[in-house]
Structure I
Amino acid sequence: MNGTYKSSDIELVKRYSSMPNVLIGALTGLSDDQLDLSRSAGKWSIRQIVHHIVDCELNYLQYDRYALSNTDRMFIFPDFSGDTWNMHMQYSNRPIELEIRFFSLIREYITHLCDILPESLDRTLKHEDGEFTVRQALEHDNAHAQHHIDQIIETRKIHCF
């Protein structure tokens, strides 16, 4: 990465870039039918969770890119409802292979920008509720993905696979 960063920053970016592999690991060995299992009635299936991770990641891509551009302009967050997207984007009827590749490419792209832009993690995004740094954005992105990957792992444990 350009600039001088602490080892924790290097670890943050490594974790960010490796999260697609963590997702793939959580999904390895699952059949197409198993992707439709959920933790309990009313909870999203593994398939729906994967689609949700990627749709959120697309939003995060815009935030992260805007922050990395460091324009000092206000960014207005679009309204996003996971349940609405789940229904209208038909999460439960779509394969996940393309989603996983998309997730990997997004993470690779943002990692690349962090690697080549000077002081990338200190750049900021201003929005209607304040501002955050790219560092904070990546921490959030990682936490969101890990939270849902943990749900996938929990679903596997519940169904003993």
Structure II
Amino acid sequence: MTAPQFEVGIVVAKRRLKGPWASHAWLPVAALPGIPGTAPWTRLTGGEDEETFYAGAHVVELHPAETSHYGDNLASAQPSLWVALREVGPETYEIATVTADPYEGEALAEGIGEIVEAVAMPPEMQAWLHAYYAAHHVERPFEKRKRDRADPEALARRARRDETR
């Protein structure tokens, strides 16, 4: 059985920086529902301080074990998708992954070498994710495990092998 999928188009921005170490920065800025009929890396808007590009499409997959994470995302003030861009050459990027799981997005942001940003989830995807959550989520009560009591005999000194002969 394949995981449910939703296709999104990703928009990235190239922003001019004022610092001495870099002249610009790339970052994801939006997700589009579905795939537009535009070629990847088509320039959408341009100005002196910022240019935007359609970076391409990516498939977001959902997994039944992560429904509580999706619920946390939907319950937040702004449901989001986390987009990771990977540099594949000088001034050349690819979409590494897109996820609706906020905890996976947080883990991606801790890595080195990828640009990770949360972008607003399109309303169409919010509705689809909510339907998936309602159909697959099973609330699991928290059960605190009790420790086994220590066996005092297990902690006693054992005789060395050569003393038992």
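Read the figures in this text as sums done on the coordinates, not as results from a lab. As the structure is a prediction and not an experimental result, all values here were calculated from the model. Cβ atoms are built from the backbone, for glycine too; each structure is taken alone.
When relative contact order in percent (Cα under 8 Å, 6 or more apart) is calculated for each of structures I, II, structure I gives the greatest result.
Can you say which of I, II returns -20500 when helix-only ellipticity at 222 nm (-39500 (n - 2.57) for each DSSP H run of 4 or more, over all residues; to 500) is computed? So the calculation was done on I.
When FRET efficiency 1/(1 + (r/R0)^6) of positions 11 and 43 (r between Cβ atoms, R0 = 30 Å, to 0.05) is computed for each of I, II, the one that comes out at 1.00 is II. Each of structures I, II was scored by distance in nm of label points 7 Å out along Cα→Cβ at positions 107 and 123; the highest score is held by II. When Cα extents along the principal axes in Å is computed across structures I, II, the figure 86, 46, 31 traces back to II.
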